[in-house]
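Right after this note come the structures.
Rule-based calculations on the coordinates, nothing more; no lab input. Being a predicted model, the structure only gives us computed values, none of them experimental. Cβ atoms are built from the backbone, for glycine too; each structure is taken alone.
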Structure P
Amino acid sequence: MSIIISPSVLSCDFANIQRDVEMINQSDADWFHVDVMDGVFVPNISFGFPVIQAIKKHAKKPLDVHLMIQNPDQYIDAFKEAGADILTVHYEACTHLHRTIQAIKAAGMKAGVALNPHTPVDFLQDVIEDLDLVLIMSVNPGFGGQKFINNAVLKVEQVKNLIHMKGSHALVEVDGGVNLETGLELVKAGVDALVAGSFVFNSENPSKTISDLKNL
C-alpha cells in the first residue's frame, strides 16, 4: 500500500486558499490536513468553522481535521457539519477519551487520537481497538516549521506493534517536521500517513513535492 499524504493547509497561502485547495485536488495527495488551534491547549490560534467550510466546498478529498483544543467534545457535531471526515483529538485534552471517541463515531466521522511527543504509546492500549487513526506528533504542537523529534520513529513502531497485538485496524499518521529524509525513516518504521505543511507549500513545486513524498 502506498503512503497516504495529507498536506497541512495551515501552511498554505490564505490569500489564495482556493488555488491551493485546487492544487491539492489535482495532486497525488490523499487527504487535506486541517489543524484547529484554540490558543489554550496550544499557544497559537488557527482557523475555525467558516474556513473549514470554505475548504470543504472546493475539496475533492477527505478532510483530516486535527483538533488541538481543550474540551473538544462540545464541538464534535459542529465539525461534522463543517465537513470533517476524520476527527482527531488529543489524548492530553480528553478527560473521558473513550466517550469522546464514541461521540465522534456516532456523528459519522472516523475517530483519531493524537499523542504529544512526551505521551507514551501505552496510554492507548485500552482504546486502540476503537480507533481509526493514531496521530504521532513529531514536534510539539502549535506551530509549523519545527524540527523533527527523532523519537517519533520509535513511537511509530510501538503503535504498529500495539495495533497488531490488539487486532486494531487503525492507521498511523505522523505530523511535524516531515520531509523526504524524515519521511523515509517513518516509512521504514511502518507509518501509513504523512502530514507535511511547510515542506510542501514552501517548495518551488508543491505538487511535485507531494508526489515525491507519495513515492517514498
Structure Q
Amino acid sequence: MQYLTKMGTVILVASLVIWALGYFPREVNYSKDYAQEMALVAQDSVLTDETKAQQIEALEISQAAEKMEGSYIGRVGHFIAPVIAPLGYDWKIGVSIITGLAAKEIVISSMGVLYQSDLEADESSANLKEKLQEQTFTSGDRAGQKVFTPLVAYSFMLFILIYFPCVAVLAAIRREAGLKWAVFAALYTTGCAWLVAFCIYQIGQVL
C-alpha cells in the first residue's frame, strides 16, 4: 500500500516530467519534410508493401530521433556532454542517462530512438546492437570515431548499474531517513558511477 500510494505517485510524476522534456517544444526544425517523404513512399507503385513499410518505419524512427534531439531533454544532453566526454560518451548517451532517472529500463528504449534503431527497442533488439556498433561521433576531436568501443560499453554498463537510483528508491530513502540522506544518496551514487566509468575508460585507453 505504501509503495502504491507514495512510490507509485513519485514514479508517475517523474515519468511525466521526463516525457514532457522529450515532447516539448512541439515545433522542431527537421532536416527534411518527413510527412512528404512518407507520402511519396506510400504512393510509389514500384515498391512492394513490405519495402514501403520498412522505408516508412525508417523515416518515422529518423523523425523521432530528430524530435528528441530538438526537445528540451536533447538540449540538456548537449549541455552535459562536456561532463560525460571524459567517459567516452556522446550527447545521446547523456540523454539516455537522464531518462533513466525515472526508471533505468527506460535507458534502452531511449537509445533505440536516439540511435534510430527502433521506437520500442529492448535489450534483445538485434537492430539496436547493430546501430550502436555503427555509431560514430559527428563533431569534436573524435569526429568519425566509433562511439561504442568495448571500453565505452563496459564503462557505460557500470555507470548505469551504480548511478542515481530510481526516484522510487529516493522517495523511500527520504521517507525513512530524511531529505538530506536522499540527496546524499543521489549525489554519492552518481559521483561513484562517474569515477568508476572514468577509471575504466581512461586506464583502458592507456593499456
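Who wins on distance in nm of label points 7 Å out along Cα→Cβ at positions 47 and 183 among P, Q, i.e. which is largest?
Largest one: structure Q.
Name the one structure among P, Q that helix-only ellipticity at 222 nm (-39500 (n - 2.57) for each DSSP H run of 4 or more, over all residues; to 500) of -21000 was derived from.
Q
Say we calculate volume of the Cα convex hull per residue in Å³ for every structure; which of P, Q gives the highest result?
Biggest value here belongs to Q.
Compute FRET efficiency 1/(1 + (r/R0)^6) of positions 159 and 175 (r between Cβ atoms, R0 = 30 Å, to 0.05) for each of P, Q and report the one that scores greatest.
Going through P, Q one by one, FRET efficiency 1/(1 + (r/R0)^6) of positions 159 and 175 (r between Cβ atoms, R0 = 30 Å, to 0.05) is largest in P.
Tell me which structure, out of P, Q, gives 24.1 once mean count of other Cβ atoms within 10 Å over residues 63-70 is calculated.
Of the structures listed, the value fits P.
Going by relative contact order in percent (Cα under 8 Å, 6 or more apart), which of structures P, Q comes out largest?
For this comparison of relative contact order in percent (Cα under 8 Å, 6 or more apart), the top structure is P.
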